[in-house]
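Here, each number is a calculation from the coordinates, and none is a lab measurement. Just so we're clear, the structure is a prediction, and the values are computed from it rather than from any experiment. Cβ atoms are built from the backbone, for glycine too; each structure is taken alone.
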Structure 1
Amino acid sequence: MASVGTSFRRKEGPEKLTGEARYIDDYPLEGALHGVTLRSKVARGILRKIRFDPAFDWSSVVVATAADIPGENAVLLIEKDQPLLASRELNHLEEPILILGHSNRAKAYEALEHIEVVCDEEEPVLTMEEALADGAVFKRFEIVKGDLDAGFCDADVIVEEEYRVPHQEQAYIETNGVAAWEEEDGTLVVTGSMQCPYYVHKAMLGLFPRAPEKIRVIQTTTGGGFGGKEEYPNLIAGHAAVLSLKAKRPVKIVYDRAEDMRATTKRHPARIRHRTGVKKDGTLVAQDIDVLMDGGAYVTLSPVVLSRGILHATGPYECPNVRVVGQVVKTNTPPNGAFRGFGAPQTLFAAEMHVEKIAARLGLDALAVRRKNLFREGSVTATGQVLNESVGAKEVLDRAVAVSRYLPRKKECERWNRRKSAPSWRGVGLAAVFHGAGFTGSGEVYLQSRATVSLLPNGDIEVEAASTEIGQGTTSILASIVADALEVPYDWIRVSTPDTARVPNSGPTVASRTCMIVGGLLKRSADELRRALEREGVDWPPKPSSLKRAARKLCANGRPFGFVQEYERPREIRWDDATYRGDAYGVYGYAAMVVELEIDKITYEVTVKDVVTAQDVGRAINPLLVEGQIVGGTAQGLGYALLENVIFDKGVMANANFTNYAIPTTLDTPPMRVEIVEIPYSLGPFGAKGVGELPMDVPAPAVAAAIHQATGLFLTELPLLPERISKALHDRAHRQS
């Protein structure tokens, strides 16, 4: 009956495969209005007047503005700086000003064309550097370890470089969409495509003051998120709800692709500067790292994105003397927010490329430099955290190097590149990363996540948690953990729909935490349920008939019988938010990747020929799902490295469609060999750690390293487009001439 470690069929798979799964736009709502958004056409200004064309028939249109919000006009998250609807200040292009609804969607969009916004336009701040010069800093962090000055004095060589990484669009299959209505008993219901129902619930309480139980948030089948549906649904849910209350009818808002890409959050662009002191043998002795991120117009999740970014900025390497300074600034661009990896892909690209630069400067192979400094058990991170267990850095590096035949393939590429008649350059690149699983520092303590496994009156077993299925396999993973804890078949486990009226708050579906944190809570709950059932005389493993008998006794008044488990920080994990010292994460995942690629000498097009990656996930609860996460994350990371080029014009995305914003397709996806490394974590369910974000961190630096080997170009800015490679080659030729 064991399901952990077995690739069981996905719980939600058949519905999606057959087309029975219903997304928010599939739900018919009788009498519903289609909501659309009037948005700012200036990046910065003061709103003076909204004019409605008197020649247009407004009789069947309902309009909601900031004046219709019954509570505070603020989208609650970390700060309250973002209005639900702009009432005076306009701080970015595409900022929502009003919502209007009509029973016919086309008519609703037509109505937008008959509204004029009068405003006093002001000069916007559009770059990180301008914002920093103006002092527009949302958040600043600093990490200090050892004596940086002494470390640089001890160095034989000092290596400096600046790296830049761009916006990235989440490009989920299903765009943002929600529906809202008020029940007869006064309950405000919001349902839609989202990652974090309780985030939406909390935000709604500030906008629509009423008892918490009078706001209900339900997740529908969600077509992908990648962080893009972590915090943004707070905004669109508020829009649907305020219009619904005004109209006294259900309202559905579903963005088209262009609106979704122009108006919603993206990955934070960043500039990362490294100054590193090393010994001649490659030993790190000092790291001075400066991280600057663009938060956009409002705070959203920028402080925690920055936090994770700086905590990963050193790479998976031990150094005795470290300083990392991070700042995130305000610009007049749409707010940036959560995206898979959450700040780590930005800083890890810089960290890994800097290892390549150090190796080149010292005349060493980058593999040797990595091996010399790599984390191992007993290593101490920049925050002073001692890595006591489940440190798979060496194992994943060795596995990736061996399986890919990294050193022989590198020599083969060198021989190929010496052929003047060769039509292309070939290169092999290597990268190694780490990624903290779960919320940073005291985040999990603050969340106080709760989850339950219950025996239902009919004898079924149900998982109750707010963790959402967004394509990554949550329902299947949690069911496997509970099934094995109870020693019952996987098919016996039901997983409840995330609904704030029915399930406890298990925290957001983010930060590679669902399997490790929520799965851990559910295992503890299942263990308690098992003990209670054994006390009732149920033999183990149980039969359906014995569970039904126990249910008749334990499920009083038809209520489920279960045990709520609340997160408690293990005694061995210590963290100080004020000083940024201690155990930043309970444990880390580790990944290494070898990429082989080819660059056409005429078009400069890069073709990735082979990818080998080894990733330490603690324990693979469902190996096929783990492999799927790694393959998907790798493809997304290759897009970040080579294809995805967000073009901003006057503060907004200009190429907001999949014609001009290229993401990897199956034709762009190279052969991938995935090596799952299992070094169990004692505090994870059955030894599991997180895996959702880790695969995103490693492809970009591995690709850049392969381009370096192929061409000798040390490219420091993503994406690595053909035109960027062409320019660098021609600039080098010009310098040499």
Structure 2
Amino acid sequence: MKASVSVSISLLLIAAAITVTATSPQSPSRNFTVEQILSYPSPENLTASPVGSTIAWSFNERGVRNIYVASGPGYEARRVTSYKDDDGQELTHLAFSNNGRMIVYVRGGDHGSGRPGDDGPPNPAQLPVQPKIQVWSVPVAGGEAKVLADGDDFAIDPDSSRVVFVNSKEKEKRIWTVPIDGSKPAQIMFFARSSSESPTWSPDGRTLAFVSNRTEHSFIGLYTEDQPIRFIAPSTSRDSLPVWSPDGKKIAFLRQPGTGGTPRLPGAPVIPPWTLLVADAQTLNVATVITSGESPVDPILQNPGGIGFRWAADDTLVLSLYRDGFPHLYSIQHPGAGGKPVLRTPGSFMVEHWTLTPDLRSIVYSANTGSDRNDIDRRHLYKVPIDSGTATSLTSGNTIEWSPVVTADGQSAAFLTSGPQRAPIPAVVPLAGGTPRMLGVERVPADFPADRLVTPELVSFRAADGVEAHGQLFRPTADGRKPAIVYVHGGGPRQMLLGWHTRWEYANDYGINQYLTSLGFIVLSVDYRLSVGYGQAFQFPENSATRGASEYRDVLAAGRYLQSRSDVDPRRIGIWGASLGGHLTAMGLGRNSDVFAAGVDIHGLHDRIPVLTTDQLTRAMVGDGITESELKQTLKLAYESSPISTVSTWKSPVLFIHGDDDRLVNFRQTIDLRNRLLEKGVKVEELVLPDDEHDSLLWQHWKVTAAAVGEFFSRKLKQ
């Protein structure tokens, strides 16, 4: 039967929701608007100059993105670009020239989407001229920012005179070169068959290493002017991530299998085996440093900057591995000559972000550990030598610190930091220890409601199969039984925190959870199995994803935990989340409408059945021994692990929110589930964000989304 209900939120309703303030019975001092809670200046791209004490970062201020710099000892923040609009154009890849005089960056695109899309870079602001992905430069001392060329993935040469970059407008990517000041047009640097990517200069600036991507396999290429291109130990494998040693005599790189081999059942967990190799830059002789081993879980973990290993002093490689139940840092001296990995950060915690000091003899890293048991849901900074000794703490308390860099003078560590009430902000602390100093605080709006935010509590609860899950509980101050909401993060390998998050999209979600709390809801943010920070068994569980969705058990446990609390009305529990969080929200509404009375599903993945080509089916069942019965059982399990399998038991109302230029989760996933639910008679509402991406690039869309979430839950759970 067709549903005789409204299937969209009217523009008037959204407009009204944007201006809604808290109307819960708590103190009026807790009230604030969506615009206020999302007005914080979000910092990203923190980097340090190779000279002196200067650092740079970008601020996203209500969607207006600009670059700021600061120098010691005063560290007064100063803006060096002058963009003025919330236009959805990212600023990424900030890098100083070696002389410290210029900053090069990329403007445009969506570097978190994973694919460019058929229609070019995203245009969420519906600009009449198609946006581009471009390489820019700006003087640190002040001056006009200039477009150098259309491109991405750049490297500044050591003498600070030019920039090489990947021109991605062509079908096959080429490496081009352009003066750093934009004084001449860009020109192609060299020809190499297929696509050339990931350029990186030798320390002396004479040779450029790059990845020659041949689709099924890839080589590490070396280009020296006026000489034929050389390839390092070409093979059938995929080689990537070339990293020069400080003296330019060696290159470390990663090798993984090329495309092909015996097909596996769809959805089978696969972590490709890998080998870390080191090559002599002159002879091109290659030696093995370390391999992935026999463990089913042994990825080489990439630093957020894109490199999972770095050269340090004394012919030492530092790398991040997952060999003792948690991601940790190891050092290998004389790699390729018999050196073995030595653990430098032992303990039951996760190392996330890390960097080296300028003398290359110490590591500064962030980890979810400290003297307080609640530090498992925070990040603090530590420093440890590359060769011996124990780590020393640089930060502590109920704050969160991440993305450290060390100033070139070796005096200070700069980082990003937040707290339960304090939104993310850059900071510096003496490397020898001391009190952190916040930077750019004058950019925080005067009406940002820091004094009206609650401090979330660390809680845990057990799923039906006995697995312990974790979460952060937001509680209003008012007495009595209240409606409650489960928040489910996206991505899988993420961890929510006891404060503003390290990533912009989850920091915005934290702000939305604070807003919902101000409206009188108890909110429980759940770290379900697949989440990082709690160890290998929790992050890599059995029967997860398309093999049974065991992670949903933790989401259901969160709902039942709320039902058991004396301050929660067990009949008025909602659920919301985005991406994989939207998928699990839909699972909750479909499987357990008896627990979850309403939900907001933001760009959720609803159909996880693998799409197989005729060739894949033929090879799997005819040539490689996978039986028809095995394949059918695998596809059936994937269907049962998808929200589309729960439509028959779905009763609770839902609000779908989705940008229709989503390049991670196809927009048709929402169209399909919406239509299935309407056929069943479920009450469905929708908010479509034209031309926006997976995680909204426009601040205005975040504001509309937050308001819609608050209005929907107030209407469905408070009446």
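Taking percent of Cα pairs over 26 Å apart, for residues 55-262 alone for each of 1, 2, which is largest?
Sorting by percent of Cα pairs over 26 Å apart, for residues 55-262 alone in descending order puts 1 first.
So if we calculate Rg/Rh (Cα atoms, Kirkwood Rh), for residues 391-710 alone for every structure here (1, 2), which label has the highest result?
Answer by largest value of Rg/Rh (Cα atoms, Kirkwood Rh), for residues 391-710 alone: 1.
Rank structures 1, 2 by Kirkwood radius over Cα pairs in Å, for residues 279-534 alone and report only the one at the top, that is, the highest.
1
-9000 is what came out when helix-only ellipticity at 222 nm (-39500 (n - 2.57) for each DSSP H run of 4 or more, over all residues; to 500) was calculated for one structure; which of 1, 2 is it?
1
Once distance in nm of label points 7 Å out along Cα→Cβ at positions 127 and 639 is calculated for all of 1, 2, which comes out largest?
2
Thinking only about distance in nm of label points 7 Å out along Cα→Cβ at positions 311 and 519, which of 1, 2 has the largest value?
Across 1, 2, distance in nm of label points 7 Å out along Cα→Cβ at positions 311 and 519 peaks for 2.
Who wins on relative contact order in percent (Cα under 8 Å, 6 or more apart) among 1, 2, i.e. which is largest?
Going through 1, 2 one by one, relative contact order in percent (Cα under 8 Å, 6 or more apart) is largest in 1.
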